[in-house]
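Engineer: I've put the structures underneath this note.
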Structure 1
Amino acid sequence: MEQHLTYFISHYGYVGIYAALALGVIGLPLPDEALMAFLGYMVSKGNVLFSLSLLSAFLGSATGITVSYILGLKLGLPFLKKYGPKIHITEQKLQWTHNLFEKYGSVLLFIGYFIPGIRHITAYLAGISGMERRTFALFAYSGALLWSFSFIMLGRALGENWHRVERIAHRYGWYLIICIVLLGLVSALLLRLRRSRA
């Protein structure tokens, strides 16, 4: 895989990273986490710039999730049911994500990036449910930034062992999600306390 990713980045550069992540978030079967971890490794070697790597990854993720949201908003659930299986969005995944979305809504949009198979569906459901654009932008884009930053930094820290990132993500991903949710709840509680005192 390293040889393919090296070839890809050397030929297509930051524009290629942007396009790959945009298409990956929309639902095409591309190795999103592996690409960002490899980017982190390339940053550690000095082959690419951290700032431009993060920017291209963030913008690609943000573009992909925005396209998914607009498709959900304009075309609705029938479109997803018809074309979803072609990009590995099965009826079972759709139903499971829909149930989670009903419970957690915008929070799932934020943490969904870290759950393989879920980040491809949350934005469609946000559009289908008619989520307000400002709410969508706040949670989707902040999630995209955190996801991009986390995996690039993880790849940078792992160095030559960057390929272990998928194993680490699958093994510890849920712990990371729990930490993010707890952090979000504590932040919301502190904000509410400040408002009540004011």
Structure 2
Amino acid sequence: MSETAPTIYIVDDDPAVRDSVAFLVSSVGYRWVACTSAQAFLDVLDDETPACVVLDVRLPGLSGLELQTELLRRGSSVGVIFVSGHGDIPKAVRAMRHGALDFLEKPFDDQVLLDRIGEALAASAETIRRRSRQTTLERRLSCLTEREREVLALVIAGKTSKAIALDLDISVKTVENHRHNLMTKAGATSVAQLIAWASEPPPG
């Protein structure tokens, strides 16, 4: 497995469940890490690699729902799938409202779990890509001059070069020069791409 291969974390205090899920995910080639508690999971979590956690609700120490809250607080990219023999409607509703991909009752259908894992990993990878893109963009935009920042704000607002020139009391040619410079610094190939990047909500 490569270092960037996605990881399935299995967090359950029942060794039979850990073994069962580990066997299932390894049968289709996933890398997995088994943990007996929420804290053990937090100690080994790599949030820079696409991942999902197959998580029991009842755990020693932090519960599964409390762990989900902690992941949200950290802005973690990991996808959350609950599997529980003690599930009930209030817990499931809370879990889903806080971003869990699914809440499966034990015994669960193997294919359903694998499908949800695939969805969770895709979402996790997209969050990591957006986070990396945002970090890169912020670093590049930090190099903009004050005037370039003013032009960028007006471009994002949808104003034309002529309107920007009037607002800033500069020539259209000067606006175009600033637009070219800020796009070069941002690494954008078009104004539409620049606006999409700059307007994109933070991942999380």
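No value in this document is a laboratory result; all are computed from the given coordinates. In this text, all values refer to a predicted model and were calculated from it rather than measured experimentally. Cβ atoms are built from the backbone, for glycine too; each structure is taken alone.
Engineer: Out of 1, 2, choose the structure whose coordinates give mean projected area of the Cα convex hull in nm², for residues 47-110 alone equal to 5.8 when calculated.
Structural biologist: 1
Engineer: Looking at FRET efficiency 1/(1 + (r/R0)^6) of positions 15 and 119 (r between Cβ atoms, R0 = 25 Å, to 0.05), point out which structure of 1, 2 has the largest value.
Structural biologist: Checked 1, 2; max of FRET efficiency 1/(1 + (r/R0)^6) of positions 15 and 119 (r between Cβ atoms, R0 = 25 Å, to 0.05) sits with 1.
Engineer: Using distance in nm of label points 7 Å out along Cα→Cβ at positions 103 and 151, single out the structure from 1, 2 with the greatest value.
Structural biologist: Sorting by distance in nm of label points 7 Å out along Cα→Cβ at positions 103 and 151 in descending order puts 2 first.
Engineer: Tell me which of 1, 2 gives 28 when you compute relative contact order in percent (Cα under 8 Å, 6 or more apart).
Structural biologist: 1
Engineer: Here's another thing I want to ask about it. Where is percent of Cα pairs over 23 Å apart largest, in which of 1, 2?
Structural biologist: Answer by largest value of percent of Cα pairs over 23 Å apart: 2.
Engineer: Starting from the value 3.3: which structure in 1, 2 was distance in nm of label points 7 Å out along Cα→Cβ at positions 31 and 63 calculated from?
Structural biologist: Working: 1: 2.2; 2: 3.3.
The structure behind it is 2.
Engineer: Then there is this: Quick check on the output: -18000 is helix-only ellipticity at 222 nm (-39500 (n - 2.57) for each DSSP H run of 4 or more, over all residues; to 500), derived from one of 1, 2. Which one produced it?
Structural biologist: Computing helix-only ellipticity at 222 nm (-39500 (n - 2.57) for each DSSP H run of 4 or more, over all residues; to 500) on every structure in 1, 2 gives -18000 only for 2.
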